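Asker: Listed next: structures, encoded as structure tokens.
Read-outs throughout are calculated quantities, based only on the coordinates presented, and are distinct from any laboratory measurement. Small disclaimer: the values here were computed from a predicted structure and weren't measured. Cβ atoms are built from the backbone, for glycine too; each structure is taken alone.
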Structure I
Amino acid sequence: MNVYIVEVSKRLARRGIEVDIFTRTTSGALPPVAELAPGVKVRHVSAGPFEGLAKEELPAQMCAFTHGVLRVEASQPPGHYDLLHSHYWLSGQVGWLAKDRWGVPLVHTAHTLAKVKNAQLAEGDRAEPKARVIGEEQVVEQADRLVANTPTEARELIDLYAAPIEQVAVVSPGVDLGRFKPGSRPAARARLGLAPEAKVVAFVGRIQPLKAPDVLIRALAELHDPDAIALIVGGPSGSGLDRPTALIELAHALGVSDRVRFLPPQSAERLADVYRAADIVAVPSYNESFGLVALEAQACGTPVVAAAVGGLVTAVRDGISGVLIDGHAAPDWARVLGGLLAAPGWRDELAVGAIKHASDFSWDRTADSLVEVYSDVMAEHRNRQRCQLADLAC
């Protein structure tokens, strides 16, 4: 979500649309306002302690956050903001109040949905609370337009949240094709300290049950291939913080500790090296609203093996840019991963398809599509205002 907001905001600004990003400040050293790029301001809003708040504790700070957002608008000339675009349900709640106070339309992107996550809960993971489900339902009802990342997410909004079909627009996220592109695998492996002859399957993402990195380790144990290694990149997050060493313990219990390497979260530049160094990138999540990691990996020319869930069925073209697997059974994953590792020709074919598939997604295309959504919803808003002023039923 952070990548989405940053990349889209910069491109909207290049199209002449000034953007203010409101976010909760997480450090006393951060200024109230910072310029992210020309035409893009980040406004750090004080709401609760700077650090140490878990996701579950954030709803208690919504009142303070809303107060900070409204104060900024109140200090501007009337009509300063033309439109609100909220991301995630907490911001949607704030946007619901602000849109009425400011008299502007609200566009909302959920990024993840509680009802979907709870229906596809990983073993050992915690269900999303009822308060979030209710909050999402309220935002869906109040938003002037809902932007879904994929047709699958659009259908979930309509079927599970009773969103009106005409209120839902599908706008695919993009990938930075200038940063994530094919490069030298030997050079990338040298920079990461990986053996040139190793068979590398990489996982990139938050270490938590939802993302299912354990599936890769269990599949590795099934392979019995001494040259196959798993590269796990990321840090504990969400319910993964309950047992931050669980993957290390699992690798030890399965006897594959010597074939699993862990790296902390990496910068975008280093992530590109991770993708290029890997023979395969695995995305075994129980749910993904889109699957940006899969797209970034493919843009680097690396085939992806992913679970056939959520947005991954859009982000990966089965049999063309990678392989989709139904379920999370380790033997099934071992069979597919082992087959690909043993067939460099097949991987090369998928690599060509991966680059081509990823080229269809760009942040510029995402920004252009959002501008169309914004223009439509603002025109509808102006029409409603005219009808209200004329006391007409439009």
Structure II
Amino acid sequence: MALTRPLSFPNGSLFKFKLLSPPQTKPSLFIVQCNTSSTLHLVSDRNNSSLRRSANYQPSSWGYENIQSITSEFAKESYVEERDELKAQVRKMISQLTSDLEKLEFIDVLQKLGVSHHFLLEIRNMLQHVYAKNYEDGRLKAKSDLHSVALQFRMLRQHGYDVSSEVFTSFQDEKGNLDSRDIKGMLSLYDASFVSMEGETILDEARDFCSIYLKKFVKENKDSDEILSVMISHALELPLHWRIHRLEAPWFIDLYQRSNHVSPALLKLARLDFNIVQATHQQDLKYTSRWWKEMRDNGEKLSFVRDMPTENFFWGVGMASQPELSYFRREMTKITSFITIVDDIYDVYGTLQELELFTHVVHRWDIHSMDILPSYMKICFLGLYNSVNEVALAILKRTGIDIIPYLKKAWGDL
């Protein structure tokens, strides 16, 4: 079941998001051996019908009619106008920031609240200023406190700046230990350690050291400093750098409104923007759900595959949640859906002879060669063929580059 968690606006309207249930785990399957010859022959749907397997997948938790009935009042233009007014207020707040630490902490908050996509230019300018002022050839000119250095390091690395991790050696004593009393700094360093590159042992060691003392702090100070304890527990559960930003936003909005330094305008912007963006995601989901129904229910030829339109759609949301990237999310859902179909054909439904034929046809990438396939494989290949060509055509129009050879190879390799 999906978990719905509502948060309320001051005017009583709802703020909602959903966490997806994990897909069903495949049961163990026995292998069917079939004798095949080197000559490719037409395969009938009735061939080896007694050897068909089934994984007994459960039906989708999200019904088609329920998805298509989704509506959102936040698609109205009036909410967009209100959001633009709040964005102007936040831009004014950005212009009033003075210290480097204030700028970095504000960028961090914007990212965690899920609204940084509205302030890309401002973020770029602030980071460029911080880097030019404090770094030379990727090395920090002057050391400051651990929290500032770690936050600076993480923010710059996340945005593509080449900064050295050697600065953290200056925070270690002769035994390689850090000052365990600086809990805020240790949390920032723990978060920063996950943007390390291969061979940066200083960050690996810092991660292990910090985790020990952060766990100890939560155990001993859970009641005395609730907000910090919650943030530490959250970080230890799953690193910030590994989290899906769209799911992180509502969690942090809830925490941010309980903090002592909350900005009403920024908080309202975060809530409103989440709902507006989710309205766009809902339209994308309705589109991909219709596409999937047409694809899977075509004569029930593909009824054996997992019915996972929402789970597959969630991949695209996790990779690119920005509202302007609807095309990417929709096409990414098609890709993950075809991966699901192909996976179930190879692992569950297809016979060895059919799989050899299907592999041959995909490598040739020629619709005239699919006559040798059974009808369920024809539907899969033709759907894949058309989808790939549609994407390739869009890219060709936009860039003049033909990507079909690369997509053909990718699917052949899969």
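Asker: 1.20 is what came out when Cα Rg over 2.2 N^0.38 Å was calculated for one structure; which of I, II is it?
Answerer: Value 1.20 for Cα Rg over 2.2 N^0.38 Å corresponds to II out of I, II.
Asker: Where does the value -13500 come from, among I, II, when helix-only ellipticity at 222 nm (-39500 (n - 2.57) for each DSSP H run of 4 or more, over all residues; to 500) is the thing being computed?
Answerer: I
Asker: With mean projected area of the Cα convex hull in nm², for residues 204-275 alone computed per structure, which member of I, II shows the largest figure?
Answerer: Across I, II, mean projected area of the Cα convex hull in nm², for residues 204-275 alone peaks for II.
Asker: Taking relative contact order in percent (Cα under 8 Å, 6 or more apart) as the quantity of interest, name the structure among I, II where it is greatest.
Answerer: With respect to relative contact order in percent (Cα under 8 Å, 6 or more apart), the highest-scoring structure among I, II is II.
Asker: Can I ask one more? Tell me which structure, out of I, II, gives 18.7, 63 once Rg and Dmax of the Cα atoms in Å, for residues 76-291 alone is calculated.
Answerer: The correct label is II.
Asker: Please state which of the structures I, II yields 1.10 when Cα Rg over 2.2 N^0.38 Å, for residues 252-339 alone is computed from it.
Answerer: The read-out was computed on structure I.
Asker: Same structure, new question: The value 18.4 for mean count of other Cβ atoms within 10 Å over residues 180-187 was derived from one model only; which of I, II is it?
Answerer: For mean count of other Cβ atoms within 10 Å over residues 180-187, the value 18.4 is produced by structure II.
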